[in-house]
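Enquirer: Below are structures written as structure tokens.
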Structure I
Amino acid sequence: LSDNGSEFEADFSKALATQGIQRWYTYPKTPKMNAHVERFNRTVQESFVDYHEDLLFTDLDAFNQQLANWLVFYNAERPHHALGQRPPLHFLLQHQPECQRWWTHTRD
């Protein structure tokens with residue numbers, strides 16, 4: 001499910017086609033249809049991008065590496081109020097323990 005924005009349209013469409021993934025769109029000008037993603041994007045902007053904006057324009061590789069590290073922190077370590085002050089990964093494993101088989105390792 002994606003909105004109707006044109007950013008990265010060609011690359012995204014090509015990647016989906018390569019993987020044989022069907023794309024579904026939200027209705028134009030209806031951000032509430034994708035509210036969870038919009039809220040997460042706001043969190044990324046306010047908690048990470050705003051503090052590392054200089055790297056975005058001077059060292060994109062370093063920005064992407066730090067963003068990847070922040071996403072691991074966000075999902076595996078950072079307490080979330082809505083989850084009883086537990087990180088999403090801890091919450092998920094408590095309620096869906098079979099999800100462990102889908103773990104990926106992001107660090108050596």
Structure II
Amino acid sequence: MIIKAENRIAVNILSKEIDLGEAETIIIALEKKLPCIILDDYKARKYAQLNGLKVIGTIGVLIKAKQIGKITNVKNELDVLIKNKIRISESLYNKALVLSNET
């Protein structure tokens with residue numbers, strides 16, 4: 001199912017500052033009063049937080065997935081992301097391993 005934001009003007013204005021997909025996601029979250037939103041882009045995350053949204057990133061989702069038993073190993077998933085050209089700083093990579101008890 002594809003959901004579109006109702007407020008197209010807000011999406012168009014915000015998409016001048018951040019990626020269109022992220023703008024759409026933020027506006028939908030605000031319209032639907034969602035408790036949390038998944039974003040990785042720094043500018044998009046900051047905008048969402050300034051508008052009262054709780055933000056989690058891909059790495060946070062992986063850590064949470066391990067905590068609730070949906071995956072057994074965060075390191076392997078991070079390595080797949082890196083292999084697929086997703087940029088993860090060494091410090092964030094190491095922090096994720098610590099938070100997921102894999103050090």
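Bear in mind these aren't lab numbers, they're just calculated from the coordinates by the rules spelled out. If you're wondering where the values come from, they're calculated on a predicted model, not measured in any experiment. Cβ atoms are built from the backbone, for glycine too; each structure is taken alone.
Enquirer: Can you tell which of I, II yields 17 when relative contact order in percent (Cα under 8 Å, 6 or more apart) is derived from it? Before the final figure, lay out each step's value.
Expert: Values: I: 13; II: 17.
The structure behind it is II.
Enquirer: Next question, about the same structure. If FRET efficiency 1/(1 + (r/R0)^6) of positions 5 and 69 (r between Cβ atoms, R0 = 35 Å, to 0.05) is computed to be 0.55, which of I, II is the source?
Expert: Comparing all candidates, it corresponds to II.
Enquirer: Of the structures I, II, report the one carrying the highest value of distance in nm of label points 7 Å out along Cα→Cβ at positions 61 and 85.
Expert: Of structures I, II, the maximum of distance in nm of label points 7 Å out along Cα→Cβ at positions 61 and 85 occurs in I.
Enquirer: Taking mean projected area of the Cα convex hull in nm² as the criterion, which structure among I, II has the greatest value?
Expert: Of structures I, II, the maximum of mean projected area of the Cα convex hull in nm² occurs in I.
Enquirer: If FRET efficiency 1/(1 + (r/R0)^6) of positions 21 and 53 (r between Cβ atoms, R0 = 25 Å, to 0.05) is computed to be 0.95, which of I, II is the source?
Expert: II
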